[in-house]
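The structures come next, written out as structure tokens.
What follows is calculated from the coordinates using simple rules that are stated; it is not laboratory data. Keep in mind the model is a prediction, meaning the values are calculated, not measured. Cβ atoms are built from the backbone, for glycine too; each structure is taken alone.
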Structure P
Amino acid sequence: MARIVLSDELAKLNEEVAEMGKLAREAIDKAIRAIVDEEFALKDEVKKLDDEIYQLDLKIEKHCIDLIALHSPVAGDLRTISTSLKMITDLNRIGRYARDIAEVIDFLEGQKYFKRLISIPHMATLVIRMVDDAVESFIKRDLEKARNLFLRDDEVDALYESIFREVLTYMMEDPKKVPMGMRFILIARYLERIADHACNIAERVIYMITGERVDRSKKI
């Protein structure tokens with residue numbers, strides 16, 4: 001009976017983490033749309049999503065602690081709970097970065113962009129897919145999907161470097177473009193950090209499934 005109860009609670013935990021992942025990806029999407037499409041009113045929606053993510057973080061944390069205290073889980077079940085605890089920290093930070101992106105609007109609103117934003121939305125698409133797949137690898141216990149995220153992180157890193165160099169060129173040619181250019185670089189940097197958190201989740205999922213720690217210095 002106790003085992004059935006724990007299984008039901010772990011299934012519920014899965015659903016809660018999935019919901020948090022959904023909110024995080026929605027926050028990123030709306031933050032980028034706010035910047036790229038100049039839908040500046042979305043900023044408030046992103047802030048609201050970040051608040052919801054934080055509250056869900058607290059709820060899931062309590063759920064995990066209660067499961068450990070009441071059921072004394074071992075082996076795979078304990079790894080699942082500990083992975084959930086660490087995942088929600090990453091998802092909470094992803095929500096925070098989405099909010100940080102949206103807050104750049106305070107500077108950009110009412111100004112004409114000195115270039116079309118092409119690479120940033122492309123980078124955002126890659127990053128959102130990484131977050132989606134990181135969460136899905138947890139929900140479905142998909143080891144291959146978790147491992148594939150590390151190679152995709154290399155692509156995001158390369159794109160960040162490309163954006164940095166391109167914007168730096170604009171700023172060197174015209175110092176008046178420096179304030180806006182720095183904001184564009186900052187947005188790309190936030191996206192790069194979100195991708196890193198997606199990889200953190202993948203690393204924890206691999207441990208949850210295999211019981212083995214990932215050596216990030218080696219290609220997986």
Structure Q
Amino acid sequence: MTSLWTIFWGLIDPWLFMSCSLYYLPPTILALLRARDISTLFSWPRLQAAWFGRFWAWAGPSVREGGQVRVGSLLEGRVRGGRIVDGDSDEDRTAAAALRVRGVVIEVGAGSGMWVNMFTKVGGVQRVFGVEPNAASQPALRRRVKEAGLDGVYEVVPVGIEELGDASRWDGKIEPESVDCIVSILCLCSIPDQEANIATLYGYLKKGGRWYVYEHVQAKSNLFMKLYQALSTS
């Protein structure tokens with residue numbers, strides 16, 4: 001049974017996380033002033049993007065450390081019904097080989113690239129489109145692609161979901177029903193117009209394609225948790 005201490009920290013953690021993010025706003029503003037990037041200072045979406053990029057450079061490694069076992073198991077095809085399966089039987093290995101991420105992949109919200117090297121471990125990945133519209137995160141993402149030895153395999157896509165199929169918006173185009181797998185790791189909660197963008201992404205999956213999801217979820221049955229989530233996300 002989950003201890004009260006674990007429950008307490010689980011409830012307070014989102015507030016601590018948001019408080020930590022505030023620490024990175026002043027240095028973000030200072031850096032923009034030094035760069036004389038006044039237009040970003042007076043554009044809330046662009047300021048948010050720069051702020052988040054600076055904050056995530058600090059927060060990302062600890063988030064990865066906490067989730068890498070689950071994410072790795074998911075991409076390796078070793079998750080059934082939301083639980084990790086570590087069986088060593090021929091049947092388990094065969095199932096994992098069939099369910100692991102493979103082929104042409106879209107990684108949604110690639111960020112600074114903290115999950116990039118996972119694609120080198122699973123094998124069978126031919127190409128990855130790393131969707132990351134935040135310009136502040138793209139240099140770190142490209143650096144990690146290079147460090148992982150995925151040049152020529154992993155392409156950074158610097159636009160949002162709604163522009164993936166528009167060749168005029170970036171140096172490429174993803175055709176409908178051309179992708180084997182979609183990977184989204186802790187990012188769907190922050191995208192705008194979730195239902196429309198998720199529907200758009202589904203349109204790029206081949207028939208029989210798979211979506212690998214590791215995300216925050218919304219409580220459905222517990223009234224207290226529903227109220228708590230509404231408060232913490234308002």
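Looking at structures P, Q, which one was distance in nm of label points 7 Å out along Cα→Cβ at positions 51 and 123 calculated from, given that it came out as 4.6? The read-out comes from structure Q. Using relative contact order in percent (Cα under 8 Å, 6 or more apart) as the calculated read-out, with 15 as its value, let me know the right label among P, Q. Matching structure: Q.
Given that helix-only ellipticity at 222 nm (-39500 (n - 2.57) for each DSSP H run of 4 or more, over all residues; to 500), derived from a single structure, equals -15000, which label among P, Q identifies that structure? Going label by label, the one that fits is Q. Ranked by FRET efficiency 1/(1 + (r/R0)^6) of positions 35 and 91 (r between Cβ atoms, R0 = 30 Å, to 0.05), structures P, Q are led by P, which has the greatest value.
When distance in nm of label points 7 Å out along Cα→Cβ at positions 163 and 179 is computed for each of P, Q, the one that comes out at 1.6 is Q. Each of P, Q could give Kirkwood radius over Cα pairs in Å, but the derived value 19.5 comes from Q.
Looking just at distance in nm of label points 7 Å out along Cα→Cβ at positions 83 and 203, which of the labels P, Q belongs to the structure with the highest value?
Working: P: 1.6; Q: 3.9.
Going through P, Q one by one, distance in nm of label points 7 Å out along Cα→Cβ at positions 83 and 203 peaks for structure Q.
When FRET efficiency 1/(1 + (r/R0)^6) of positions 107 and 147 (r between Cβ atoms, R0 = 35 Å, to 0.05) is calculated, the result is 0.35; to which of the structures P, Q does this value belong? Structure P accounts for this read-out.
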